[in-house]
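So, here come the structures, one by one.
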Structure P
Amino acid sequence: MEPKFCSACGQALVLKDVDGTERLGCPECSFVHWGNYSVGVGALLEKDGKYLLVRRAQNPGKGFWTNPGGYIEQLELIHETIVREVKEEAGIDAVVRGVVAVRDQPRSIHNLYVAFAMDYVDGEPTPDGVEVDGAAFFSLEEMQELNVAPFTRWLVDVASRSAGGGLALDKEPPAAIAAYGLFRAIPEQ
């Protein structure tokens, strides 16, 4: 559903040419509706040769085993989102190692999904009982017998074949940039 009114001043939106593309914009102020977007995150957390999966208790995907994940909150850094989601869904404490995959899914609400390789810190897999009703670590062989969602199968394949490449959180950028989550290519070793 497209917005009808400006979220800044309340005026009715009109079609405007913005850099050669027609977009909804406010005739009174500078507001432009750039589109509808969502950003999802997923965890690829390996421990002792097994990957953490959760079984979805709700749709979409009810009954499928997937990697833990969710959507970012408006004022939350993306790497903090995935740490929170893993803890909420599976009871596991983990830290981000890096970004290993990205999915771009254009649709009515354009979705970008960022998959993070994570390192296990502590905890036993415990489902939250709301979003997920199962949580456990599984080997690649064990996953063959499970109802694993196709996208999760692809992500696990990416993670299992990764040679440590990807993007890592830049903890010491050369310039201080407050409130940014910055990731850079992992240097060759």
Structure Q
Amino acid sequence: MALTPSNMLPLGTSAPNFTLVDTVTKNMYSLQDVKGKKGTVVMFICNHCPYVKHVNDELIRICNDYRVTGFSFVAISSNDAERYPQDGPYEMYKTAQKLGYPFPYLYDETQEVAKAYDAACTPDFYLFDADLKLVYRGQLDNSRPGNSIPLNGRDLREALDNILNNHPQRSDQKPSMGCNIKWK
């Protein structure tokens, strides 16, 4: 595991389109299918990364707290499943079922979507506004495995609240940190 920061895609970037299979329902979802009325959170995660395991419960809480306000959430795994079979579609299905993910968990087999988003690590978070323009990218909060800082999703929650309350986003957004995406 190599600790890797987000690449910090430029704010204002239009959300790259995608069409990927949901490992739970086997349905294909495009960006337009998962777009939220107020905004859309695209998360790059995987099954085996300890940084993702650390935040899973908070991801579920945030999704449940904000999807009722018009936000949508989607998770994408882009890891090489040949070298990391624990991150393959069947294992993704099992993880989503076990944890009760309230969002689609899509598989990016070609890794083209991760490249389009300039994703670098898991977890990596992108918040797009109602027009699918990037307004936040970076960390969930300051908590990391073993650092004793409570997990609360503060940074992402603040960005979501800023959209809800028509407040400007912070300019000092901190990159996420986690395992590097396992490229082919």
Re mean count of other Cβ atoms within 10 Å over residues 112-119: value 21.9 computed from one entry in P, Q; matching entry is structure P
Candidates P, Q; helix-only ellipticity at 222 nm (-39500 (n - 2.57) for each DSSP H run of 4 or more, over all residues; to 500) computed = -4500; producing structure is P
Thinking of P, Q, which structure, once distance in nm of label points 7 Å out along Cα→Cβ at positions 64 and 160 is computed, gives back 1.2?
-> Q
For Cα Rg over 2.2 N^0.38 Å computed as 0.93, the structure of P, Q it came from = Q
When semi-axes √(5λ) of the Cα gyration tensor in Å, for residues 88-127 alone is calculated, the result is 20, 13, 8; to which of the structures P, Q does this value belong?
-> Q
Give the label, chosen from P, Q, of the structure having the highest value of distance in nm of label points 7 Å out along Cα→Cβ at positions 104 and 168.
-> Q
Cα extents along the principal axes in Å, for residues 32-143 alone derived as 37, 29, 28 - corresponding label from P, Q = Q
Which one of P, Q has relative contact order in percent (Cα under 8 Å, 6 or more apart), as calculated from the coordinates, equal to 33?
-> Q
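Quick note: the coordinates plus some simple rules give every number you see, no bench work behind them. Since we're looking at a predicted model, the values are computed, not measured. Cβ atoms are built from the backbone, for glycine too; each structure is taken alone.
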